[in-house]
Structure I
Amino acid sequence: MSTVTYITPRKSLQALLPVVGAELRAPLVQGGDVRYVNLDYAASAPALSAVANYLQEILPYYASVHRGAGYSSQISTSVYENARHIVRNFVRARADDAVIFTRNTTDALNLLARCLPAQGDVLYLDIEHHANLLPWQNVPHRSVLAGESIAQTLEILEEEFELGGVSLLAVTGASNVTGEVLPVAELAALAHRHGARIVVDAAQLAPHRAIDVSGWGIDYLAFSGHKLYAPFGSGVLVGRPDWLDSGVPLLLGGGAVKEVRLDAVSWAEGPARHEGGTPNVLGAATLARAAEVIASLDQETWQHHESTLREFLIDGLERIPGVTVHHLFSDSGSYPGSGSIGVVNFSVSGYDSGLVAAYLSAEFGVGVRDGRFCAHPLLRRLGLPTGSLRASFGLGSGIEDAQRLITGISQLVEDGPQGDYLIESGRWVPVNDFRVFPSWAPNTPGTAGAAPCIVTD
């Protein structure tokens, strides 16, 4: 078994902000350990250190909100309601837009699906994450295939709108698979010209770009805290209140009502209508804190950090024989309002994506995502029906993280895996895996290879 070596990065670029877990050590199957490289930000980003510190600050005051007369309840209510104000400013929403806290983006879009007007179809593309595809399948809808370019895709959507009967256009702000950014303002203008509204799935866009709901003409926007460096179980739906105040709540329960009788109910208006039950106060508060920290970043520095990392990673991967970096649109980056965020999708010829991901984790301490990324139609479109690999990064990433991945893929192509791997419970795992879990971590059967991971103190 060969010794792991690393290529010296050609340029230096450090993390832009400190994140929790930045110095986490990952054991290797060949022995020893390395600093863990997290390149799976698009799934769940680590907490910003400032957000984790804020959580510890407010945690002693945590209590039920809105109806509590106690000191801590009053503070918690103030924190929770102020979070709405912070989020509204973060996305530059209109003054009368509703800000509804949800569990995540999926929850927010399902909520909106319950509030659609009786007439009109929802129009969406085949490139959507399942969260912005499945909720619309339960209402009148039309799905169309995106074009080979952004320009062609806009023409396709224009033709569909001209057929009439569309009430809502549902689009992603940035692809969770390839990282390509769509021209949201132009899409909003297209929908409005035909009397429709637009909802934007900003789960990937919000952690990487400043958003202007009002300026871009967005009617509804959804995103998640766990991708915005606040992984504490909260999401948000921001948008025009009329549809939301007329829709039946998705979550029925206390707090969402004006008056309840044994066989009838009068629903509340405003955010309370859709926040039944005890809300996730800490989740909303930390999401808002993350928004404040990100909003304070210098935009030029932020975008330079991300574009430098992305260009470095793509350049390194494309130099390796048999590696293909995947894209959706031929004019991505050149079409006005488009571009790319910190997501790179790729495949390695001759290797199953799951095996590559397991190898990178076990032999290099690198975490990437493999599979179909909850976007099955998009993967079929790319000719990758069994999946591919996704490296994603953000504010806590540096050039050395990208270099470790490049080195791992290079050694895989040159020499193959140094260990043996098998498929167990549908996942590739190392044979005779003796890496250790912390003593407090459950040793889940079927996730550690032929020989279970050892739990140690």
Structure II
Amino acid sequence: MNFKNIFKLLSGNILAQLITILFIPIITRLFSPADFGQYTLFIAILGFFGVISCLRYEIAISIPERKQDAIHLVVGGSYILIGMVLISSIIVTFARFLFPLEIGKLGLTTNLKYIPLGLLLLGTYNLLSYYALREKNYSIVAQTKVAQVSFISLSQILFHNFGSKALILGYVIGQTIGSISLFRKFRKDLLVTKISFKRIKELLIEYKNFPLYSTWGAMLNNLGQSVPIILFSLFFGTKIAGLYALSYRLLVVPLGTVSSAVSSYFFSIAREQIANKKIDITIFQIISILSKLSFPFFLLLLFLNKDIYILIFGDKWGEVATFVKILVPWLGCVFVISPISMFMEILEHQGENLIFQIILFMSRALAITYGLFNKDIIFVLSLFSSVSVLCWIALLIRILVLSQLKIGFVLLEFFKNLLISLILLLPLIFYSLDIFSGNYFFYLIITLFFILCYYVWILKGMRKSENVG
């Protein structure tokens, strides 16, 4: 595996998310959980439209051998995007007219109208970023991510007096900056390519399985993530939705940067690795790296108490501690397994992926529906997280079978990395078991030091492996 290219993506992603992390304590003090809930609901709705904005043809951009065909797919995807923006405008207009009370209860009365604009920017960014990855322009993708996140955070703080609108405005500005940065590079290739509408049609037909299968799977996956936000807003209020949203963000942002970088790199090389019959080695390396990096972090979150969250985010956000502990198993699985799930798309097993998404969505929907009868948010979250974990484990097993990786071999790697992580957390574990006494923060600092040393050791090992290779 070319760790050097991963580091290019990783460095940009880490810097981008470091900026986000630094700004989160400021943002949580400027905005209430209700504001954050309204913003997250907006992003959830936008995300639903976003995954189908180009009918998943952005995924197909990596497949053609000819660069000109990839450019034609980008242009064809942009035409589809424009059509989807127009359709979303009609849907939003009718929704605001037909369901004003429901939309008002969700806090979307004024924010819903920004969906078409957000969709245009999100779809454009997706098309251009997938093309950049195909061309292995890792540095440009990384730099764009940093600029994008910086403008989002700064804009949200600058316009905070506008409430949840400021959060949405920051998102729009960030997406605009990201799209412009990527288009500058794509424009050079576009100008020297003679666009043929006949060729666009041929390619759209050739890769028709992406809209036929992958689109539905992506919709269901997104719905599975969006439904909790919508239902929590309706049944428990936007405050609970905001607490859930911040908990999700805290888990996704730090290590999600690593997962995203690895996923992007895997996307760019998967076709070559399959052709060279080395995909099993690559998948195992990815699983090994992600489990080594994630296990200490996710286990640490299980031992952080409420006072830590209040200290960092303010008095209104203490309940986040409970939410985070419940969501850790689910998002831990997503972190490790999601990057290699691209394997199903590249092999054009969209039908199987669709089945997985249907099962995942139905399981989540049933879990939340059953949990809502208890009117207990903790019970609902626990059930939701548990069924999600089971579904992701099932997907992992299927991927291992397809790639001919021995399940026992992977389980052994997981066990080894889990054991190392538990050793790193011994100070906090012994404190929680009353074996050690004294100040909680003292043992937390020692544990953080151990984890930091471990991460440095891992990164040195990756670089040494790269040099040897």
Looking at structures I, II, which one was Cα Rg over 2.2 N^0.38 Å calculated from, given that it came out as 1.02?
I
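Comparing percent of Cα pairs over 18 Å apart, for residues 179-250 alone across I, II, which is largest? Could the numbers behind the result be given before it?
Working: I: 44; II: 67.
Structure II gives the largest value of percent of Cα pairs over 18 Å apart, for residues 179-250 alone among I, II.
semi-axes √(5λ) of the Cα gyration tensor in Å, for residues 107-330 alone was computed and gave 33, 24, 15; which structure, I, II, did it come from? Could the numbers behind the result be given before it?
Numbers: I: 33, 24, 15; II: 34, 25, 18.
Of the options listed, only I reproduces it.
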Answer label among I, II for the case where distance in nm of label points 7 Å out along Cα→Cβ at positions 91 and 339, calculated from the coordinates, equals 3.2:
II
For helix-only ellipticity at 222 nm (-39500 (n - 2.57) for each DSSP H run of 4 or more, over all residues; to 500), the calculated result is -28500, so let me know which of I, II that is.
II
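Which of I, II yields 2.0 for distance in nm of label points 7 Å out along Cα→Cβ at positions 27 and 43, as computed? Spell out each step's value before the answer.
Working: I: 2.0; II: 0.6.
Going label by label, the one that fits is I.
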Quick check for you: by FRET efficiency 1/(1 + (r/R0)^6) of positions 35 and 243 (r between Cβ atoms, R0 = 25 Å, to 0.05), which of I, II is greatest?
II
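All of the numbers you see were taken from the coordinates with simple rules; none came from a lab. Being a predicted model, the structure only gives us computed values, none of them experimental. Cβ atoms are built from the backbone, for glycine too; each structure is taken alone.
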